[in-house]
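Pasting the structures in now, so scroll down.
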Structure P
């Protein structure tokens, strides 16, 4: 009952905040709502985190040193209290005074934290507020939002769990509000499935070079902490500091990614705000490599020649450059689960053929998951997931074609049940009505075509020869011509009879 109460309370609070932002002239889209809610939530979460650490230190007979100076702590500027925990209206800033303090003093103070050690939460605070700005134009509306967030508490495990769950929902809405839903949000059932198949373990380094809102890293963390009580303190320390790594070029996605990881329990995320493709992959050394790569790189053409020079296979397709990067940055014996456009498997241009050849010769592409259209809301392309291990060439590829009895869309999103058969069959790579294997020696050794052609489907079995198709077209044309002549004759007879 307590969990349900917390969920309902948090949900209503998020709705109330959105309603306020909807009436503010500085926030016009769902992207703005998430961004502005995020920095306020983060500061409240940070305050609760500091209070929890202070309590833990006291129980251990130690003192705790706060990260923030007294004047910049939540209970000083956001919601100062009187003795009965009610808002002290005499001390609480409002209107223009509040707006000026936030835009000037608060943000400038927090930006300076970027000078600290990059591996600390202090540095991440500086990163966040160096990139963000307050867009809420009304100080009075900001006061309303602060009061709502003040009523949300994130000290208990259940509260943190519900916050992270609802925050994911907001990120999903943000993705749907963008031009491309997949840019900000990869369906969580798909991410969870990819993580299950790749199966990272404690001690692995896990990397996403196009991490967006950090969905893959968060779900990998959840996967590794499912039996949290069994993890030692050293294992938890490794998870916190030396397991998850990401890169993201877009400012908003970068900020949301950091906050998403912190709200899920990773206090100092190793996410860099950089253009992953700007580094020449020949400069990647063994010390830069990772055990696991999980990613849904952006799709689209238009990459300039200066970036293409960083890759042996030149192409303007973003995802193809990322795939080269992922292959290079994976350690020998490392594993990957990568989402990519399904046309990668069959395109006949030189770059696509060369990239397939590179993948097959350097990695064991053991599994291809073929997803139906609509798996990514707002994205107008079909996708596949490539599962491979680096270090040995591919000999056999196991395919699974996800065939659903419904069309996917906003009202019918992809779910984990849809993918359950795939997960089970993939363990032994078993053949079924939806799955089959091909030997690499049997594919065209010039094109390396890996197209999804389910031999169990009638529409793939009945492949017709071009000559037969041409002959049938000619026969249909002749039949059509005869029919047109007969109709013309009938019309002529009718006209003659009329006259």
Structure Q
């Protein structure tokens, strides 16, 4: 809209707005910003004003393997497939299910058994691939869900579906819903933080879009704040030369007064949400440098995460930073590790990807446990879908590729409210179809919210005449994995 025309419309409504909202302006500002308004300290209790019931978890660390890790090479042991090497995938297993355009034109779909060996670990005897020797030591703390399934068959809609409950962009992400519902636990750091560490597998990785941690139709202050892998963790973290903290504080106080006056006239909540972001940025100028400075970490803690823990931007360094974030009251931390899209060269790329994350995942669980944080921190690991048992491209006993597979894949969860040493769900002999205890994406998200004390059917937001929620009109709790 033309700015002059927009201003004219505001002027013509001004007398009405003065009469209906002017007297409530200050109260409205306070209710929108809560105790953090206009430079104040304190905490924001969220739209729910507290959880629906006693939560098991206070915070979440989500380790998202973007590109879809191969369940059949890491978690879903199928030793009988070695006898079926290079056989065509039976029609009785495929059952007419669709393939992606990347393999739909293949003349045949030969079975590609995993070239990696598996062994049982822990008292639970959970089968884990040789690719994950460190993670395997933690299986008695984990619930391994082998029967995840989704509706999307391509990366972007599948990741969007996992984060927001819809394949269509524009809905709030899980972290935004948690911020909106439960609010903040630290006035000096964002409620929702995102990191995108480096990777060493396939270089042509799936793109990550900011909307994956966006707020959709929720207020913008609930958006995830992305910490950069290289350079300053946040751009413009430092004031320009010649600008003091006192001068910056005075400027923000003046902006606050002007914004309150403008809000009283026009009633636009975006004014207040923008001001809230200014205030958070001011506080982060002091809190973030201390957050990312790992110089105080003892060597035995760094050793938990592995040799790359001190290399900025790596998965190990990001995992360590995740612990530092939740320790300081950040409610939702999400790591997106790219490069898991092994359409070919599984033998070369997958081991590299696993080396990136294996020791750091185990180290994160150990570190949280030693600090007493694991009992109320939920840690979860997985991708947007799985990989096919049949080979994409050329097949040999030493190497192969795998296409997208939404029918079954694996996630693991550990920590707050999770029953350790559990393997939930079962797939057929080809790791192709679920034969027992399927878990839909909506079911997993409903369970995550439940652990945080939220009834997923009651955390809603009215938009365009409809009450929206993360789980849409679906979602059942996965009770067998709950402690």
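Please treat every number below as a calculation from the coordinates, not as lab data. Every value quoted in this text rests on a predicted model; they were computed, and no experiment measured them. Cβ atoms are built from the backbone, for glycine too; each structure is taken alone.
Tell me which of P, Q gives 17.4 when you compute mean count of other Cβ atoms within 10 Å over residues 365-372.
Values: P: 21.2; Q: 17.4.
Checking each candidate, the match is Q.
Just checking, which of P, Q has the largest value of Kirkwood radius over Cα pairs in Å? Kindly include the intermediate steps, with their values, before the conclusion.
Values: P: 25.8; Q: 23.9.
When Kirkwood radius over Cα pairs in Å is calculated for P, Q, structure P comes out on top.
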Value 3.8, calculated as distance in nm of label points 7 Å out along Cα→Cβ at positions 285 and 301 from one of P, Q, is from structure P
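For which of P, Q does helix-only ellipticity at 222 nm (-39500 (n - 2.57) for each DSSP H run of 4 or more, over all residues; to 500), calculated from the coordinates, equal -15000?
Working: P: -15000; Q: -10000.
It was calculated from structure P.
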Structure with the greatest value (metric relative contact order in percent (Cα under 8 Å, 6 or more apart), set P, Q): Q
